[in-house]
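**Student:** Please find the structures below.
Just so it is clear, none of the values below were taken in a lab; they were calculated from the coordinates. Just so it is clear, the model here is predicted, and its values are computed rather than measured. Cβ atoms are built from the backbone, for glycine too; each structure is taken alone.
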Structure I
Amino acid sequence: VSDDEATVSALKDLGAVFKRGGDGRITEVSLRGASLKDADLAALESLSNLQSVLLNDTGVTDKGLETLGKISSLRNLDLRGCGITNDGLVHLAGLVSLRALRLSGKNNATQIDDDGMPHIGKLVGLKALLLDFLFVSEVGLAELKELKQLQELYLAGTLAGDEAAGVLKQFPDLRKVRLSQTQVGDAGLEQLRGVETLVELDVSENSLISDAGMV
């Protein structure tokens, strides 16, 4: 079974870049930075083997998340810089195959904070979660407690402080954490020492960490 030619052509017209599996079917669609509307995402629904969609810095909104939430085969979703909110995340709750979700508030388009975390907490298959530059604190992180498979968590520029560092112990397989440009200090570093699975930790540009804390 090959992908519908009209669908592929429509996506190409939008500037899409594809990756294909061994059978020739499209497995990844990148529309990074493309000028597209939510309605354009409907074309993705007919791609029967679609696993990865990259939409960073596009005009996708909560309405577009309704469409993405219907693509049950998705394993990787990049929505960094999209104009989405907490309310839109409810549409993603059924993506049980999702392994990586990337969000970022760096350009101020994404309006997601602690109130959106209960929706993400239902994506129990997640292994990698990027929340850089969003208004997320220990309150929101506590809502992610069911993400027992999580291995990578990126929290640069968030509201994470020492209390948030303590919450990270709830992830039994956490290996990589980014807490740069946050309010994590010496006490938080001490908490992180209790995360025995951790192999990579970024706490750069954290003014509250002293030389003593790094010892």
Structure II
Amino acid sequence: MHFPSLDMRDPVFDAYGLSLSVQVVTFENLYGVDPAQTSARFEGQAFVVRSAGLAWAGQREKAPGAVLLRVRPEGSGRFRVHVRAKAPEAIRCTKLLVRGLAAPLAWVDESGLRPVAPLGESLAYPHQLGAPLVCLRAGDETLGVRVEDARVREKRFAASLERVGERAGQGVLEVICEEGGPRPSRELEAPPVLIRRGAAREALLAEHEAFARGAYGGRSESSCRG
């Protein structure tokens, strides 16, 4: 479920001007963090959120679990984001939500600007995307997002305008990292997500190619799939 009609009432954390939320998707439920059991503070240069509990059904129900969100700047307009989660059931994927984006939304691809579908749109790697990255135009700003994963696992990038809650009408980009292993676990550490403000698509591709050469020992990503 990428475009929920229910207001999840997830807490939103302001980290270096980025408005971020985290969701944990199991094979049975969709969870956010429980704000009553959550702390957010700077630890050195990193902004760190620690939650000792989960919530669902618009914060009406609580569940055991934990979330760690760490945001670290890497130069002007560049950020590295780590997410680690624990849930009461086996985890299917984690979702990092970049919220508060200006409308309208448009993908930046090789042909130029392509408006996001009115009801939202999801792009999947490796089925639709050749690399786990997207470039999104939000109002007058361009946001580049890529995932550095030494394993070739499914990633999805879902862009839409929020439909309900206090942020209705604002843009949101979901970065969805699948567990992808043969034995799903109740704990999942997602691969790092790199967020870059004002990024050109060509620069993102060059950065990913440099990462892939090191991660895959000179082999192409396609040869590592499966």
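**Student:** For relative contact order in percent (Cα under 8 Å, 6 or more apart), find whichever of I, II sits highest and give me its label. Please report the intermediate quantities before stating the final value.
**Tutor:** Working: I: 11; II: 20.
Across I, II, relative contact order in percent (Cα under 8 Å, 6 or more apart) peaks for II.
**Student:** Tell me which of I, II gives 21.2 when you compute mean count of other Cβ atoms within 10 Å over residues 90-97.
**Tutor:** Derived from the structure labelled II.
**Student:** Here's something else I'd like to know. Taking mean count of other Cβ atoms within 10 Å over residues 178-185 as the criterion, which structure among I, II has the greatest value?
**Tutor:** Structure I gives the largest value of mean count of other Cβ atoms within 10 Å over residues 178-185 among I, II.
**Student:** To which of I, II does the computed value 0.7 (distance in nm of label points 7 Å out along Cα→Cβ at positions 58 and 82) belong?
**Tutor:** Value 0.7 for distance in nm of label points 7 Å out along Cα→Cβ at positions 58 and 82 corresponds to I out of I, II.
**Student:** Any idea which of I, II comes out highest on distance in nm of label points 7 Å out along Cα→Cβ at positions 10 and 42?
**Tutor:** II
**Student:** I have 0.90 for FRET efficiency 1/(1 + (r/R0)^6) of positions 138 and 186 (r between Cβ atoms, R0 = 25 Å, to 0.05), calculated from one of the structures I, II. Which structure is it? Working shown, then result.
**Tutor:** On the way: I: 0.90; II: 0.15.
The read-out was computed on structure I.
**Student:** For which of the structures I, II does the calculation of helix-only ellipticity at 222 nm (-39500 (n - 2.57) for each DSSP H run of 4 or more, over all residues; to 500) return -2500?
**Tutor:** II
**Student:** Let me ask another. On mean count of other Cβ atoms within 10 Å over residues 18-25, which of the structures labelled I, II is highest?
**Tutor:** Largest calculated value belongs to II.
**Student:** A further question on this structure: Please compute distance in nm of label points 7 Å out along Cα→Cβ at positions 106 and 162 for structures I, II and give me the label with the greatest value. It would help to have the intermediate numbers written out before the result.
**Tutor:** Working: I: 3.0; II: 2.4.
Once distance in nm of label points 7 Å out along Cα→Cβ at positions 106 and 162 is tallied for I, II, the winner is I.
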